[in-house]
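Quick note: the coordinates plus some simple rules give every number you see, no bench work behind them. These numbers were taken from a predicted model, which means no experiment stands behind them. Cβ atoms are built from the backbone, for glycine too; each structure is taken alone.
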Structure 1
């Protein structure tokens, strides 16, 4: 009886699969793949579903059935055709990620199915197609597989490896295929904010991707905490239900998620915003590019007649490679080199994996990437693109000069005692909040009875309290808000913090700072004063008196700063609240909404 039920179930499943293939009843949905640098969509992954209310609606069941009944090729072909036909209105600067089993790359039917003519019929180009290799089974013939891949890469297609970190998609796969994109399996992403081992693994993938010019994509992002952690680790892009669920058309991500990505990047590592946000586009040099068929002799003449030692090789304004003067000279200097290469295309000797960065990439990030290259490539030019099109070049000399200038300017803004940004940085950050009309909390932190402490215990011990206070504020804000939160030192015993978090979280950090300050400040007093909880001293008017121990007052405003035109007006508003807080004995805080 049981066997007959199983057989009947299999029969129904086989019949259902056959009906789906015959009727072409496949639904295609698209899930955005989002840049974790700015929240912009870089492309969409095409995903296939069975008919609604069908036992094969679930994609796993659908493809498992196709494998059981030897219909994988027919099903995948149908899914690909459906995905492309429905993607005719995709924006030209967005990629379409299409899942492909590696075993069909060598199939002649697959080659014929992806001709330029077929794509042109649907207003698409190979340049916007990314084959996402879904390695469900082990690849045994890597040599043949690599040859098949090269055929498509040469035509302009790009390659992505799916589910890296699980199953067969391991380091061997990456080494053999050298893909353009690497997608990290969602099992490594799940709860990564709570797992230091996973963070270390992803950090290694980030360094690998930077060294090899691959782009890293995190799959299955479902929580804001996971997103914040991935941004902080430097992952290039991501997809998942938090960003957007698959839909029948090409949707954007919610504004609050985009704002979160921008905010996390802006305050990452608590670096002074203007210093961190200086983009490489500010120093790009608009050198002329060359086509891949340009003769090496013509490039040599270009180098010799100009004070230029590098050139970008492009096809339809998309960078293909880089040729440096020393590389070309080495090729020409070989035996018969001049005869062999002078009339041969530069594509034969160019570097096909140069450092390519976007126009808006921070200069500090470009500098780090450039210095992480192989020794022989350290001084190679950097190619800059805008919307994936060639924009210009940056030399290492100009990069180093500019970063040195930025670092010097930034260092001048730091308070020499606490090494926190000073007044200029504080004003610039407040002005940025005002201009962009973002909701924030501005906290003014001030020590009480600090002058009495300085007069009694000496200025050196007073400096120790200032350092302790600065480190405490930093530690508590970093603990609760690891990827945002600005902290500055106005001077003396006055500090400022800017938080872009809910009011409840801002109040929570104030309470934690005050509690730890009250516990730690006792260590800076002798046993007598600590026991008495007061200091006997002479005030500024020469009168002896009893004074409370040093405490901390925090005054703040919360909301949008639309009614303020500059940082000075904001300072006046916070100062008024500060007067109220100062009237309260002991450490305390008061945050008021913006009027």
Structure 2
């Protein structure tokens, strides 16, 4: 009679073999590969999402040393036989952020990341969603945005897409200013990084299963501003077929010439020890290009020791003339129809201004301080009489009545803050977001550009109630990861994923794939409507809120440097 232990051996061997094979299969799946030129790029498998990730791939030469403060040098091929693409690259130099501490920062930061459905092959020709991060052109990193749920959801609804994000230069590295930068055509380098990344996608996305002719750019805050500004770039229409613009436009921030920012540039150069003595010479680039990364990085970061005023953003896109990324004031270009005729979705959150009204949160807020804050916010080259007249009119249109202020719908509640906080929040929200959005949609409809508008009103129960539905509230819903676990929030997130992916696939948010959702009407001159994004009531609303107030900003957009 056979021993019981011997009788179990075949089964144990079989189970051991199965476990080994399973481990082997998982190991193989954990290392997806693509061939780019002569290089094998090795990524990783996000098993829980059934998504492949390839990260940290250089799309340009490191913009350091002699390439510092220069246009990006596109790099469409890699050196070496293999490239480890299992993680993100380092973030560009910026004020230290906890999210970036594990990766570190470097000038060698122009890298791109791809998320694609597992099992996709070369030349699958999938639509591409290309994300541009926000952060006021001061901070931001692609590593903060995990696109796996967007891709996984696209597969579940039967319309798979590829998701791409990347790093671009911020601060003075991406947005140098002053006459020397203007004379040497070294302006808006961060925007040129965006174009370089798009050119890399155009050259290589087929390798990852994407379609270079079906790229939709989307971004939030500064990423939305960058997207909207690039509508004036002559390369944009060739590289992109659609855009989704969340809380930002090309004319939401004051627009300056390079010379307007000469003082700010000299102030930056003055804190770089090796170059401080020539800060006002008008010939500082050779010196700045010769110093070490450690020196220039430490100098730049020292400028943030006293914090950053969210109204006076120190580094922004500026006018760079014909053939550049921002040839003139956006409002003027809107009137002339000089922008790419690319279909888009654009929208805002209902309480955008609360984030930017920090000055009014302090005790002792007076009308004098409020007026000074508004002078800083409008920043126009107006004579004193016209400036005072404009501010007087603003205070008439936006009286210090808490029930009329932002966060909207909160009645007389002041959240323990000065009443001027709600007043200033309302002014800044309309000036920086609501009016520019409405102005652009009007211009686009007049020139036959297909567009869809939204107003995001989903309550934020886990946030500071004084912020309301504030700036940045919506993008986690787009990524399928809202912090609020309520059924309402989950429903809205699913609907937004479906709208966004549908638009990327068809240039129409209404493809009827995925969960059922209301039809999103196109915005036209005869049908000026928005889609209210609220998990308990997704519905169409007329684009007519605060009509008189917003009309003031639109009518005066050029005098307000917009």
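Look at percent of Cα pairs over 44 Å apart for each of 1, 2: the largest one is in 1. Identify the structure, out of 1, 2, from whose coordinates helix-only ellipticity at 222 nm (-39500 (n - 2.57) for each DSSP H run of 4 or more, over all residues; to 500) was calculated to give -13500. Answer for the origin of the read-out: 1. 15.3 is what came out when mean projected area of the Cα convex hull in nm², for residues 186-385 alone was calculated for one structure; which of 1, 2 is it? Label of the originating structure: 2. When mean count of other Cβ atoms within 10 Å over residues 226-233 is calculated, the result is 22.4; to which of the structures 1, 2 does this value belong? Computing mean count of other Cβ atoms within 10 Å over residues 226-233 on every structure in 1, 2 gives 22.4 only for 1. As an exercise: mean count of other Cβ atoms within 10 Å over residues 210-217, calculated from one structure in 1, 2, equals 21.6. Which structure is it? It traces back to 2. When relative contact order in percent (Cα under 8 Å, 6 or more apart) is calculated for each of structures 1, 2, structure 2 comes out greatest.
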